[in-house]
1. Given that mean count of other Cβ atoms within 10 Å over residues 113-120, derived from a single structure, equals 17.4, which label among P, Q identifies that structure?
2. Identify the structure, out of P, Q, from whose coordinates mean count of other Cβ atoms within 10 Å over residues 33-40 was calculated to give 21.6.
3. Comparing structures P, Q by distance in nm of label points 7 Å out along Cα→Cβ at positions 9 and 209, which one has the largest value?
4. Out of P, Q, which has the highest value for percent of Cα pairs over 21 Å apart, for residues 105-184 alone?
5. Kindly point out which one of P, Q the value 3.9 was derived from, the read-out being distance in nm of label points 7 Å out along Cα→Cβ at positions 97 and 177.
6. Compute relative contact order in percent (Cα under 8 Å, 6 or more apart) for each of P, Q and report the one that scores greatest.
7. Ranked by distance in nm of label points 7 Å out along Cα→Cβ at positions 89 and 121, which of P, Q sits at the highest value?
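Read-outs: derived from the displayed coordinates by stated rules, not from any lab. These numbers come from a predicted model, not from an experiment. Cβ atoms are built from the backbone, for glycine too; each structure is taken alone.
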Structure P
Amino acid sequence: MTLSVIVPTLNEEKDLPDCLSSLKGLAKEIIVVDSGSTDKTTAIARKFGAKVVQHPFISYSDTRNFGDSVAMGDWILSLEADVTISSELSAEILEAIRSDRFDAYFLSRLNIIWGAPVFHTDWGPKDDTHIWLYRRGAGLWKSLVHEEFVTDKKVGRLKSFLIHKNYETISEFIDKINKYSDLAVRQKNYFPNWWFLRDFFKRYFYKLGFLDGFRGLFLSYLQAVYYLTLMVKRHIKAI
């Protein structure tokens, strides 16, 4: 069994080296799907031996599906440029693709946000779990924003975490709120007007965000702001 790794990029020169370094010895091919980077992203990718293909950004799902379409491996590991793989997870992935037990696997992410790991607030590894490893052709990526791999095949779960160097600054988070809410409006992914309150209380209390200290409080607040932003954009568009 051979493995292809897909990494979508747009100006990822800061994080990409760590990501590609962590993949050493894991994959037969690494494909960087670039959407027009203007920094050193593509040069760094080629330096690490990755294949670079250009593809205009339409949606996150479209980018990942395009990457899957050009992959040659029996299995695909779809990553983000700010994710790294530990040696333990690498060994677990290789063991998984040698097995015939499952056609896809859930992997959890340990998010590093504002300089520290977050274990609660609906951002911890228990909640941030998605299908990132799958047989080529086992399914498709769907949704414009918060894309998910959808399959009707047998799905297993790996134990080790992806390390996700997520938001480093508040400004970065706010930029994502604006970008993701725009995509959600395009997709008509709407929620009731009171959803921002529901989300805050869910994250801070039910998902134990208060155990993450000020990060849990501010993450809960900013996620509520996302739903408020989406509500306002929806109403403005309707005028």
Structure Q
Amino acid sequence: MVDDHSPAVSRELIGRAAAAISRARHVCVLTGAGISAESGIPTFRDAQEGIWARFDPLDLATPEGFERDPDLVWQWYEWRRDLVRKAEPNAGHHALATLARRVPRLTLVTQNVDGLHQRAGSTGVIEYHGNILRDRCTVEQVVAERSRDAGGGLPRCLGCGGLLRPDVVWFGEMIPRGALLLADAAAENCDVFLSIGTSSLVYPAASLGEAALRHGATVIEINPDSTDLSPRAHVVLRGPSGLVLPAVLELLP
């Protein structure tokens, strides 16, 4: 296994990553909060700043917290949505959209809920934790549009009038089954697995890299910091995705 802790990742390591990708018939990519942080979007924990620092995450991101005080939860999520709307995809997001056109098959799985991959041009993104800009009806359990009759109150479903919630996965909730199955299959089927900007601590997403290793894939990690996956990855590129991914693309044939 290879690691490089220097500020600038060596060209040799970047070349090894590019060579593995160029031979792959299927590349699976998992992205985490790090790639969004490069666009100025705070991580979940960092979003609890200012007036939100006094609140327990269980009050802001659990079904129980929403049931107790939906107004509080919606205030926090509307604040976060405003941050997401103001953010722009960075060079890492754009590089992944380009990479999808340079390899036979690419599956992109993201733990992020901001939709920046899609805005950068990626298609078929598997949103492991949902999307913060969508609403879901708590009655019908489907993505729904807002009723215009809600006034200044809590958002209501256009179809049934039920209370809406953000379409994200909260603590204690299951990953959507469709996303789970598609991501698992991609990790087990790929030749190259890219882990980008994720701590490799949060399960079940962290199990995707492990599955790729078990099935013989070349695992490449791109992250400024060491993670639990680092010792087992075949190539570790220390740095932000916005710098590392374009450098890898430059060396692709």
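1. P
2. Working: P: 16.4; Q: 21.6.
For mean count of other Cβ atoms within 10 Å over residues 33-40, the value 21.6 is produced by structure Q.
3. On the way: P: 3.4; Q: 1.3.
Max of distance in nm of label points 7 Å out along Cα→Cβ at positions 9 and 209: P.
4. Details: P: 40; Q: 36.
Going through P, Q one by one, percent of Cα pairs over 21 Å apart, for residues 105-184 alone is largest in P.
5. Details: P: 3.9; Q: 3.3.
Source structure for this number: P.
6. Numbers: P: 19; Q: 29.
Largest calculated value belongs to Q.
7. On the way: P: 1.9; Q: 0.7.
With respect to distance in nm of label points 7 Å out along Cα→Cβ at positions 89 and 121, the highest-scoring structure among P, Q is P.
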